[in-house]
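Several structures are given next for inspection.
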Structure 1
Amino acid sequence: MPKFAANLSMLFTEHPFLERFERAKAAGFQAVEFLFPYEYEIAAIARELRRNELEQVLFNLPAGNFAAGDRGMANDPRRIEEFRAGVEEALKIANELRCGRLNCLAGLRLSDVPEATQTATLVENLRFAADSAARAGVLQVVEPLNAFDAPGYFLPTPESGFAIVEQAAHPNLLLQYDVYHSQRMSGNLVATITARIGLIGHVQIADSPARNEPGTGEINYPYVLQALDDAGYDGWVSLEYRPRDTTESSLAWLTEMGFWPAASARI
């Protein structure tokens, strides 16, 4: 049976960020993730995690000016020092939040840098991040993003992500497999999970194509999540979707598909 975490950058956005931890706990979650912690007071996040007895399972390395369109910098040879400083900052925060995974966004494809140079830079930066994370007891993952939501992203398909992980060949580096991004680009979800489970270090889900909750689109989530179980995946499955209505109403699929008992039975 999958264990589910709430992505607080996508869920419970009806409430201020620091209030979302309590909302997640009240809804039945034992773990959370979010995109970035850097604009918040880290001690305040830590307090909310402890107060609500929640595990922080993942957040992203600094990814440049995300609001302005940056999607990482790990492929940019001109920003290596910035990237590596971000790794050290993220690891300090991970230690304070007791977070066991960090995700790397590769960056947008650069028109003025040869692709081979970008690939080599990304591989070396991922090895650096994985080395640093290993010393801190943290797993490093890297994530493909689909070309519809992130045009020009350097790793647009799960296949490109797996290839980079294999090229880096670091024991502390795995792929963040986002089922939504993967369906948008490649499909073949269950076969990929079955064949590649040894390279998957974290899973995120949303339905396709609108990125709403499971049950609102084309993905057969009972089948996909059963495939994760059958493959032996025992990590967290994070809900990184945009609720069609309120977050609480969007969680009905967990009960309807048989993953959670009814709310009254969880009390």
Structure 2
Amino acid sequence: MGEYPIERWRETIEAGWSGATPLDDAALRGAVEGTVAALDAGDLRVASPPATPGGEWVTHAWIKEAILLYFRMRVSEPVRAGDLEFFDKVPLKRDLAATGVRVVPPGVARYGSFLEKGVILMPGYVNIGARVGEGTMVDTWATVGSCAQVGARVHLSGGVGIGGVLEPPQAAPVIIEDDCFIGSRAIVVEGVRVRAGAVLGAGVVLTASTVVMDVRGAEAVETRGEIPERAVVIPGYRPKKFPAGNFGVPCALIIGTRSESTDRKTSLNDALREYGVSA
């Protein structure tokens, strides 16, 4: 980051976000466009990983403000990819081959996102501000929302929805850490954090308010907003009383733990077989 005027960009963007500087100010436009270009190159990221194991991610609100200002500054125009035509404010990523990324038509990564070396993007979608780690698979019709942070060696199965969190700028994005497996049609939104090595079975839905019930012990333990490292998770229901009667409310059940003694592939297969998790 040393080659970029980070502090000057941040101060300029924060002034523009507050309204103290008009959108047509040249310095503001330069700071916004420079920030989005640095995101696209992978030199900046919306959220930084923990400095120490088990620590907290740090969200950089001013970078999210830059993305929002970028939308305001641009006008929609035709974007062509061979015979395909789009009409949008944000162009597509370019020079993917030079970065060692494979994108299968009609997969789309938007300018301002960053895909590390070895990423495979099937016909899915990666939005601006998102970052996808080395060797990760974004399978068919999986989507990575704006500012989401997806780690290395992750598998996002077909139809997975990783939500975007742009506003408010200070809100944490969705975070999927290294070596996770996210099963088909699972949904993770509203800044939920899935810690390293976790397995989400098919159809798991995680929002900020979803109750996560750890049933590995003698008594269930309820949490929200986070999945522990190497946890094996499946969809579940718990009874809740309403004026009209008792009904099942969706929740997520932590039913097991991936083994540390086996490699990722074997551990994943064991988890699916032992706990009956659908992928």
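FYI, it's all coordinate maths here, none of it is from the lab. None of these values were measured; they are calculated from a predicted model. Cβ atoms are built from the backbone, for glycine too; each structure is taken alone.
Quick notes
- Among 1, 2, structure where distance in nm of label points 7 Å out along Cα→Cβ at positions 109 and 237 as derived comes to 3.2: 1
- Answer label among 1, 2 for the case where log10 I(q)/I(0) by the Debye sum over Cα atoms at q = 0.12 Å⁻¹, calculated from the coordinates, equals -0.77: 2
- Structure responsible for 11, 38, 35, 15, 1, with P(r) over Cα pairs in 10 Å bins from 0, in percent, for residues 77-228 alone calculated and labels 1, 2 on offer: 1
- Calculated for structures 1, 2, relative contact order in percent (Cα under 8 Å, 6 or more apart) is largest in 1.
- Calculated for structures 1, 2, FRET efficiency 1/(1 + (r/R0)^6) of positions 85 and 173 (r between Cβ atoms, R0 = 25 Å, to 0.05) is largest in 1.
- Which of 1, 2 leads on distance in nm of label points 7 Å out along Cα→Cβ at positions 21 and 37, largest value: 2
- Read-out distance in nm of label points 7 Å out along Cα→Cβ at positions 181 and 205, computed value 2.4, structure in 1, 2: 2
- Answer label among 1, 2 for the case where helix-only ellipticity at 222 nm (-39500 (n - 2.57) for each DSSP H run of 4 or more, over all residues; to 500), calculated from the coordinates, equals -6000: 2
- Value 1.6, calculated as distance in nm of label points 7 Å out along Cα→Cβ at positions 13 and 213, assigned to which of 1, 2: 1
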